[in-house]
Structure 1
Amino acid sequence: MTETSLTIPPRVFSGMQPSGNLHLGNYLGAMVNWVAMQRTHDCIYCVVDMHAITVAQDPHELRKSIREVTAAYLAAGIDAKKHIIFNQSQVAEHAELAWVFNCVARLGWLNRMTQFKEKAGKDRENASVGLYAYPNLMAADILVYRATHVPVGEDQKQHLELARDIAQKFNNDFAASIAEHGFGEEFFPLPEPMIQGPATRVMSLRDGTKKMSKSDPSDYSRINLIDDADTIALKIRRAKTDPEPLPSEMQGLAGRPEAENLIGIFSALSGQSKEEVLKQFGGGQFSAFKAALVDLAVAKLGPVTAEMKRLSGDAAYIDSVLKDGADRARVIARQNMDAVKDIVGFVR
């Protein structure tokens, strides 16, 4: 039975952009969860370099970032032999399916995408078409593998909903052809979001109301995965807090975003619940809590950082991982893209 028959195997797809340093939010919000899902799903993890060029990139820095993100995937514990790691631009079917989806998606759908409005700002006329059509390519990334589950952050949930809309419209528009070619009532699955992980939304160390981001101008707002122990310690000690002692119960965190963020980070790194962390540190000053958080963060992130740096020094190995992953991804993508061509009515 082929992949393009009636049975669609459960499959996870997700990816990260190679733009700037990966940070604690990427690790706790995505990578820890990705590693865990390897035990229960077939996983495809992509370095989405085609998405990265929706804004200007230095070619030398882009190549470096692609390899660095790949090193981070491996250092975090993703098994490139059992699962697939590759960079998007090596599998042309992503772009090929994206064009089909450009012709399926409606302009009104894209006009509702809030992330374009945020990234383009007031000068939208000068934003690239790629930035505007980004969600269609994201839909193609997922559906070219007919992925059934997608771990996403809250900021990407709207894009996944669009991918579901595109899949549904394709299935409806080509229902007769899908059936004619033996694929049953629908060809594309409606991928399900998986919003989970120990800390799905890690906030800035300088402002607990803003998400930790690699685009924040202050390096003290985030803990980068390449930071050494001294840098991690300095950033945590300088993390914004408030003058009140830590509460002993969760309701005491209301209206205290910086305190809640640091408790959340400790909880995610330690595997304890927030309630357990507050029982341990409630009533104490931030100085003692921060000291414990420094020790925990260094112990948890130190091995990942060391392995990242080791792997980043071996570009030939990283490139071999990406090529092997791309070769295996292409087999799945090509089969599905050929089926799409048959359904749409292309001659091949």
Structure 2
Amino acid sequence: MKTRVVVTKRPNEVVLEECDIRPGDNEVLVKTYMSSICGTDKNYSEGKMPREVLVEQVAGNNEAHHSYPLKMGHEAAGEIVEVGKNVTGFKVGDKVMSFGWYNTMADYFVAPVVSNGYGVVKVPEGMSMEAASLGEPTACAIYAGMQSGVELGDTVVVVGVGFAGQVITQVVKRMGAAKVICVDIVDGKLELAKKMGADIVLNPDKDDVVAKVLEETNNQGADVVIEVAGNDTAIQLCSDVLKHGGIMGLYSWVLEPAKLFINRWHNDGFDIRTLALMHRIKLDRLWWIEKTLQNVANGLVQIDPLISHVFDLKDAVKAFDVACNDPSACKVMLKP
């Protein structure tokens, strides 16, 4: 079958190409409903790869990528239109979500059924296809909130309220945080965070964030801080507003060298934890995917309002420009 697929030919050159795909014996062919541009996609499109990178793939039409050209996409949902002869438990017509790099910015994509947390999983009943198209980042962000250590009555600071930060804000509020303080340099994202449940929003370009957090916590500092901005400035701010013995959750994938003053990490006994679902022990990843996304299906976490832009697949170049350069963009989607 022929499909169009978004390809980064080289840094800062995104194109739409046509290629042939077909499912292997252990794979399914999915007609894409919608695909999302992730922070990782933005980094790769701009040439920002970590020193060592392997986009995890399986045997078949999907290739592991260490360099360009790179077929894009890992966040998507769609409907199965063909199944390989060895596939069980999935059938034509099933609605599924992608968990893995399967070149999903396309009319169709091929993927295995889920194994060790990678592949496609079924969309829970009651979950919109828009939200399902963001299943992977949603599961990751909900997991981060659930594993952040938030307890009833805590003050939580979320630094960076793009898509993941907006989801984490909702989760920690649902888990009993008495006060959620969101920090970002984009006022539009702070306004959205207020709608998603934030109690206080602060812009470090305008507000003294450290002073305000201390004021709100009787000079103790926040119980939990979660870094979701992806830079050393955000990590440093988290370090500066956390209380003695508090929990620092690191969510972002930081690709650049970071310079930090970390003396308080030791002197104040910080509990520092990484919050990456897709890098968790493979044997329990699938369990967490199901657990987190059921919260969306049950209406406990709102995803659809976080979609800021939807572009036709043919306008992928424009979509990447918005995703990479428009600070107000929360989630940019591609729809065939």
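Readers should treat all values here as calculations from the given coordinates under stated rules, not as data from a laboratory. Quick caveat, the model's predicted, so the values are computed rather than measured. Cβ atoms are built from the backbone, for glycine too; each structure is taken alone.
Assorted remarks:
- At a computed 41, 19, 14 (semi-axes √(5λ) of the Cα gyration tensor in Å, for residues 114-257 alone), which of 1, 2: 1
- Structure (1, 2) behind the derived value 16.2 of mean count of other Cβ atoms within 10 Å over residues 154-161: 1
- Structures 1, 2 were shown, and distance in nm of label points 7 Å out along Cα→Cβ at positions 218 and 234 at 1.5 was computed from 1.
- Across the set 1, 2, volume of the Cα convex hull per residue in Å³ reaches its highest value in structure 1.
- Computed 25 for relative contact order in percent (Cα under 8 Å, 6 or more apart) - originating structure among 1, 2: 1
- If distance in nm of label points 7 Å out along Cα→Cβ at positions 10 and 26 is computed and equals 3.7, the structure in 1, 2: 2
- Source structure (of 1, 2) for distance in nm of label points 7 Å out along Cα→Cβ at positions 98 and 290, computed value 4.3: 1
- Entry that produces -8000 once helix-only ellipticity at 222 nm (-39500 (n - 2.57) for each DSSP H run of 4 or more, over all residues; to 500) is calculated, selected from 1, 2: 2
- Comparison across structures 1, 2 (criterion: distance in nm of label points 7 Å out along Cα→Cβ at positions 162 and 226) gives the highest value for 1.
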